[in-house]
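A.B. asks: Scrolling down, you'll hit the structures one after another.
Every number here is computed from the coordinates shown, using simple stated rules; none is lab data. Keep in mind that what you see is a predicted model, and the values were worked out from it rather than measured. Cβ atoms are built from the backbone, for glycine too; each structure is taken alone.
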Structure 1
Amino acid sequence: MSILMLSARIGTGGLADYTRDLAVALVEQGHRVMLHTVDGEGVRGVREELLHAGVQVSLADELTASSINRAIRESEAEAIKLLSGSFPPDTRVAKLIVRSKLPIVESIHAIPRRLKIGLGRKLFYRSRPKAFYRAVGFSPAMVDLFSELIPSLSSNYLFIDAGMRLPRAIPSDLDRRCPDPDWARFVTATRLSETHKDTATLIRAFSMLGQRLPNATLQILGDGPDRERLEAVAHECGVANRVQFAGWVDDVVPSLRVADVFVLSTKSEGFGRVNVSAAALGLPVIASDVGGCRASVADGVNGVLVKPGDPQALAEEMLRIVADAEYYRAMSMAGPEHAQRFAISTHAAALVNIMSSLPAKP
């Protein structure tokens, strides 16, 4: 199948990684793929790998009707994969392609913070050709929310497991033992923006472990506008000497390999790719009980979901998981198998099946 991947803009981070992983997986499965998007930092970061894998990359200063129509012709598209980086899905781009009557599968990558959608957009969504269009969400909560917001398209929203390139586990990843609690190493990877993440709660929870785990450490991978404020929280809590702000890293795997437990404290999450990466490497995962974390963590199997914004509850789970060797080992062993359900090859095949189920262009 010849597939045209479209996105108005690809930012750095999760969407860029997903775009790369999906495009490469589709090519490996024998499909012809072109990515057409606005030139920017996100796509530049993955362009070389895309080209090396055989993906055609078409960049524009702005997506217009003429640039999209040209991409449809040049790619000889039989289906369109529309990438939406935030809510609402990119209606401007969708409007330009809706008349093509090609099968359109749109992926939704974030749950909206503002749960309202204007009348104008509702009218536009109602006009989408249902026979040719499907949208996929990566958590049941996401699909339910969009179905509620746009009931006219409720039958067009589907849930499928997210997909990503899984880190390759090595023997030591698959044979983890419960750490010495006194020297437990916790790690998180997140954007340091407290508007939708909640690293402050993690720091406060970690500080509550001081008497029980006096030598434990917390490494924070990531950067963002609230870094200084979070560093101040660590000082206020008296744990600045045991909390390391490592900044942005291109590859989190080396840090995950030398850690004992992965923790993600957040107010909202579209999916939680790093939860899956940690599980694939045998790390037990503790995450906030929100949105996509419910999809990326099997509560009680490879990790634990904790009430968001509750440092006491989070501290209790952090202590329990390193103090109970049997509990730790069971979650560690379950992680790699749990992660396999999110393999990008499986995800890509599911998307192609959806595309193939839609009517071909008459």
Structure 2
Amino acid sequence: MAETTSQQAAGNIPPTDMAQASVAGKSAGELRNFAFLLLENFSMMALTSAVDALRTANLLAESDLFSYQLVSIDGASICGDLGFSAVVDTTLADLNLSQIDALVVCGGLRVDLQANPVVTRFLRRPQVKTLALGSLWNGVFALAHAGLLEAVPCAVHRENRASFRELFNKVELKDRAYVLHDAPQTKVFSCAGGSSALDMMLELIVETQGKQFVRGICDILTCDRINDASEPAFLHDPSETQLPQNLKDVIALMENNMEEMLTPEEIAALVGITRRQVERLFQRYLGSTPTRHYLELRLKRSHQLLTQTQLSMNDISLACGFVSYPHFSKCYRQFFNKTPSSSRKKP
């Protein structure tokens, strides 16, 4: 107890379950095991955004899809930009490179941008060059100092763009929030700041888990957004970016009428268009049917009720518009590939 108290007084973030066993049984090239190298004054927002995407993916899947560990040069706790120290899992020298797929250098606004000889030597190791390499905020400077960004587009915080271009004029700097570069035997990803770290990691997760799964993560992590940008742009097809008002109205009716479901004819009449027009809108902009979309909304709502309330299975099935629990259970298994009762179990 005394040790915990002293850690809190020093502004440290104590370890929880940060060090996880590496994910095995994955396909070649999949990024499932991450190591985050923390530099002094790293951006806490960027790190937590990136890690939160991985942890929420595991929570949603109720299994360890991803692992991550925190690393510092000497293994000592390291202070972030908010004055809190992060307790790391290992030293740079002791990092087992055979057990990770991606190494991410975590920078921040006040991180020293000069080359660190220890970090540069480490990044130049042949085994490191076989990994996917990433950076948060201005951690990309470390990759550039090590000569790892030849012909590789990257992103950096706007405060550091001028100095980056001056130092590394042969590196292709993009004026973007984040950049994913995937070429034969070279995978590099970089983001410009804290909030863009989340979208970057979500797009990396799409590569192994698909858009539908990442939409579930967005439902949890971006539910506080109050504008139309409720999820990253890459989850949309170009035709989805601007939905017609009629389609938005139809979706709103579905979301607000789950227990007592509306018929297709009732929805069309309330919006003021024909049923056939509603079907065309869904096919054109969402690549789905109204019936299928309505079902998916109800199943997502049922998942929320299963994991966040103690309502009975029958009450949940009725609240989400299913005529019986067996019918609800069958639809739920087909959509989530698990039973409702297994979702209720604590991970």
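A.B. asks: Quick one: Rg and Dmax of the Cα atoms in Å came out at 21.4, 70 when computed from one of 1, 2, so which one is it?
C.D. replies: Clearly, the read-out refers to 1.
A.B. asks: Given structures 1, 2, which gives the highest value for FRET efficiency 1/(1 + (r/R0)^6) of positions 268 and 308 (r between Cβ atoms, R0 = 35 Å, to 0.05)?
C.D. replies: Of structures 1, 2, the maximum of FRET efficiency 1/(1 + (r/R0)^6) of positions 268 and 308 (r between Cβ atoms, R0 = 35 Å, to 0.05) occurs in 1.
A.B. asks: Give the label, chosen from 1, 2, of the structure having the highest value of Rg/Rh (Cα atoms, Kirkwood Rh), for residues 204-315 alone.
C.D. replies: Checked 1, 2; max of Rg/Rh (Cα atoms, Kirkwood Rh), for residues 204-315 alone sits with 2.
A.B. asks: Tell me which of 1, 2 gives 0.15 when you compute FRET efficiency 1/(1 + (r/R0)^6) of positions 188 and 276 (r between Cβ atoms, R0 = 35 Å, to 0.05).
C.D. replies: 2
A.B. asks: For structures 1, 2, which has the highest computed value of relative contact order in percent (Cα under 8 Å, 6 or more apart)?
C.D. replies: 1
A.B. asks: Taking distance in nm of label points 7 Å out along Cα→Cβ at positions 108 and 252 from the coordinates of each of 1, 2, which one would give 2.4?
C.D. replies: Among 1, 2, the structure yielding 2.4 for distance in nm of label points 7 Å out along Cα→Cβ at positions 108 and 252 is 1.
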